[in-house]
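Enquirer: What follows is a set of structures for review.
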Structure I
Amino acid sequence: MIDIEKKRLPIPRAACHISIITLYEYIRGKKNSLYAKKLVEEIFIVIPLDNKILEKAIEIWKKLKYKGEPVDERDLLIGATAIVYNLPLYTRNKKHYIRLIDFGLKFYK
């Protein structure tokens, strides 16, 4: 979303999805958060947290905690959303999500 805002990427023409967590991370630092939220919701389909996402996040959290490899909660919820909805994740921070590949996470190419 930052790349779109800075005109490094065009506004997507195809349907694109984002996690509600991604929306939160993006708008929290904006001067007019509600206006930014409205604009994002016009471009993207926002996926809310649901039981499937929470169950997947808990499963992943427990397995990674047992291995001593914790993941940031926001990244975990974003990754779990992509896994549950079988959506490739577009990110420039792949290192934050690399441990989720074993759980079914795919990256957008």
Structure II
Amino acid sequence: MPNNKYTAYDIGGSVIKDNETYLLKDNKTLKNLVLSSTLLKPNQETRGHSHSGQEEVYYFIDGQGQMILGEESLDVVAGDIILIPDGAFHKVINPTSEYLYFVCVFDGKRNH
């Protein structure tokens, strides 16, 4: 039986991307949900994207930054949770000299 207990700082899974922008990991233990973590490096931002037919939940663990959600810009800090509706454009920006770390949960397979 696979491990079913993780921490916000170690979600298990595999490294999907590790580059100058971020370290991205996915845990695909569950059948219908993916648990993902992103360590967004200082003064970097995600590309931004949207998913038709897919919702997401972002939980910010460490750091501070901004999240673009549709036409809205939201300041985010550790402890904030952002709900991403089906098809909504979203992007995370880290304008600071510190790391910004967040986890997210989404349904189905990664399509970005």
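Enquirer: Upon calculation of helix-only ellipticity at 222 nm (-39500 (n - 2.57) for each DSSP H run of 4 or more, over all residues; to 500) from the atomic coordinates, which of the structures I, II produces -14500?
Expert: Of the options listed, only I reproduces it.
Enquirer: Can you tell which of I, II yields 10.5 when mean count of other Cβ atoms within 10 Å over residues 63-70 is derived from it?
Expert: It traces back to I.
Enquirer: Out of I, II, choose the structure whose coordinates give relative contact order in percent (Cα under 8 Å, 6 or more apart) equal to 22 when calculated.
Expert: Corresponding structure: I.
Enquirer: Assign the value 3.7, calculated as distance in nm of label points 7 Å out along Cα→Cβ at positions 23 and 87, to the correct structure from I, II.
Expert: Computed on structure II.
Enquirer: As an exercise: Kirkwood radius over Cα pairs in Å, for residues 15-54 alone, calculated from one structure in I, II, equals 11.6. Which structure is it?
Expert: II
Bear in mind that the values in this text are calculations on the coordinates, not laboratory data. Every value quoted in this text rests on a predicted model; they were computed, and no experiment measured them. Cβ atoms are built from the backbone, for glycine too; each structure is taken alone.
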